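Each value in this text was obtained by applying a stated rule to the coordinates, not by laboratory testing. All values reported here derive from a predicted model rather than from experimental measurement. Cβ atoms are built from the backbone, for glycine too; each structure is taken alone.
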Structure I
Amino acid sequence: MTTQVQEHRTDPTAGVLLINLGTPDAPTPAAIRRYLGQFLADRRVVELTPLLWLPILYGFILPFRPRRLVHAYEKIWTAEGSPLLAISRRQAAGLRQHLAQSLGREVPVALGMTYGGPSIAAALAELEAQRVRRIVVLPLFPHYSCSTTAAALDALFAELNQRRWMPELRTVNSYHDDPGYIAALAQSVAAHWQARGRGEHLLLSFHGLPQRYVLAGDPYYCQCQKTARLLAQALQLREGEYSVSFQSRFGKLPWVQPYTEPSIAALAARGVHQLDVICPGFAADCLETLEEVQLRYAETFVAAGGTALRYIPALNDSAAHLDALGAITLRQLHDWIPVAAGAADLAARQQRAAALESVFSGGTPRT
């Protein structure tokens, strides 16, 4: 009781919780199976009735798919481990530094993954250890979807449901049309063109989503289209110089179209020799960008008659991306920092807390 009462004598501290999707701990069948089991069992990700889906998941997918994915993960694994995790950690450190420079004080920033580690529970514990009572929750998904942003918030609230004293929360729903985010994307494309020359076409490949999710009201598809339009405006692209597609389809049900791999083959058949591809929906490079697009789809493009597919890396921990994330976070923190009370108010609060400790010190509250 004394520890909890002591929390009341301090001013609330504001912090930031970054959330990304997650990654296996290692490029092994067991680690991939653990990750996929958690990911694909989420009702936000697969909305089929559990009585129908779980036998498929545990009887057909998890026994076989992890082994097929080992080689793909091995291709992208680094000395730091998973690229997604390594980059996400750098993003958290970079955002912490950005906020410190902007505010003139340290702001706790913790990283949690919806699936796998570091877990959201561990991230919350990290913030709680720094007496954070006000949290800006920033899911690293520029475009809102029930299968990403909502799933991350579900996981967060499931953890908070275990706590007696919940912190104040402000959540970022999406940032698909944020000016800083669009400017960072435009800057990354321009830098690619300056370094490697401009390709004949720019393809914006977003992660796919089942079509029925969109028909049920998910805004993801529309937000992707808006990002594409704003980026094209920023780059002064004309119609026909860029296009939008959706990758990483899973299962046999229709997903939002056009699909990326057929689109790449069609562009090659149309006579495009140098194709630039960017994946604006990924805040950090991962299996879907590094193995699927940069390696596999590059082979598809050449096999269909193209010369070279040049992948433009995700924004990752670039300065422009950290500036954009910092600006988004600062808008949420604006009236939370500074939150320190005056010396007289703080002294009075400490006296009241000390009195409460004496009330409970005997084990029986006095009235």
Structure II
Amino acid sequence: MKVEIKKIRAIKFPSHCLSLALTHDQTIYASCVEGGVFAISKNNKNPEEVIKHDNFSSGVSICGDNIISSDYDGIIKWSRMSNYENIRQIKAHDFWSWQSATSPDNKKFGSVTGQYLVGGYKYEPAKEKEPSVKVYDAVSGEPLYSFEHTPPVQSIAFSNDSRYLAAGNLMGEVRVWDLTNGEMVSKWRTDNFTGWGIIKGHYYTGGIFSIEFSPDDSSIYIAGMGSTRDPAAGNGKQLWEKYSWKPIEDDPKLLSSALDSEIGQGLMEVIKFHPSKKFFLMAGRMFKGNWNTALFDANKGEILCSQDSGMRCSDAIFNKDGTRLYIAGGKSQSKKIKEGSGSWGRVLEYEVSISEES
């Protein structure tokens, strides 16, 4: 199999784009650092702010005829897609909504939170002050479940059949819950996604920034930033790992991971499967190496193609037929941008081509 991606356009936004959603008619919604949720369609050249948050808008997703967005004040908003009228707003967390997601069946909405406060002499995170994982009815906004985890919890994903919810935290721990009864059915920890900083700051750093179920829900993929001596540098491995997780008597097992010969250093914030189920994307911020955006063969774990996108990538989404890839993020903040002029947020649109090698 040969896969190639070709950049078609770069769409500028006022600030870094943290999350993406895409409608069937290819309208793009991007949530941004300055608090806005912006919309851009095929016919629009410039993004239009359609929803406003008072703090960083960290998440956006489509649920039927509504848009659900979240922010760093812990606020979740429901807005009508037809006219962007706010129809509901709840205070989900006392701290940030790090990441949020809507279940594939559009019935549930989940958000994760948690502040890193020192809990002991080893500087391990203190126990949560509030449940770190919350699940709501995606239509009514009614709370369904509150789950415990060790904060901060930075990633969340629903299984493809919408039955299970997985979340990963700073310490490299994954927990999985069955949403039919609210029971935790699996958990494990990997030390490859967290580290102890000894330069500039002495504390744990890194963590699992993105989590994804395999297309058949039999395994879970995680990505983030591993062991690093300098917390400010983002110089952990460009790493993904794949685990078995089904609720069985045996502990979850590491099935495969990125090959050391193919990866560099950086912070990986995105892992997403292509609709074909044959390969997946990992993207983020490059510290050292040749790429920060790469597609991996789902069976062999090898890189199919890679490139340096020229920005820090924070989210990505494929369109329904897999012919387009959209990556959200931002360029470096120049002095000009910091003074209030310019636009440093980006959504890159790629054409995806797949061919079977002879």
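Ranked by distance in nm of label points 7 Å out along Cα→Cβ at positions 19 and 115, structures I, II are topped by II, which has the highest value. If you line up I, II by distance in nm of label points 7 Å out along Cα→Cβ at positions 67 and 187, the top spot, with the largest value, goes to I. Taking Kirkwood radius over Cα pairs in Å, for residues 43-218 alone as the criterion, the top-ranked structure out of I, II is I, with the highest value. Structures I, II were shown, and relative contact order in percent (Cα under 8 Å, 6 or more apart) at 23 was computed from I. Given a computed value of 2.9 for distance in nm of label points 7 Å out along Cα→Cβ at positions 83 and 331, which structure among I, II does it belong to? For distance in nm of label points 7 Å out along Cα→Cβ at positions 83 and 331, the value 2.9 is produced by structure I. So Cα extents along the principal axes in Å, computed for just one structure, reads 82, 49, 42; which one of I, II is that? Of the options listed, only I reproduces it. Name the one structure among I, II that mean count of other Cβ atoms within 10 Å over residues 251-258 of 15.6 was derived from. Among I, II, the structure yielding 15.6 for mean count of other Cβ atoms within 10 Å over residues 251-258 is II. To test your reading of the models, identify which of I, II gives -14000 for helix-only ellipticity at 222 nm (-39500 (n - 2.57) for each DSSP H run of 4 or more, over all residues; to 500) when calculated. Among I, II, the structure yielding -14000 for helix-only ellipticity at 222 nm (-39500 (n - 2.57) for each DSSP H run of 4 or more, over all residues; to 500) is I.
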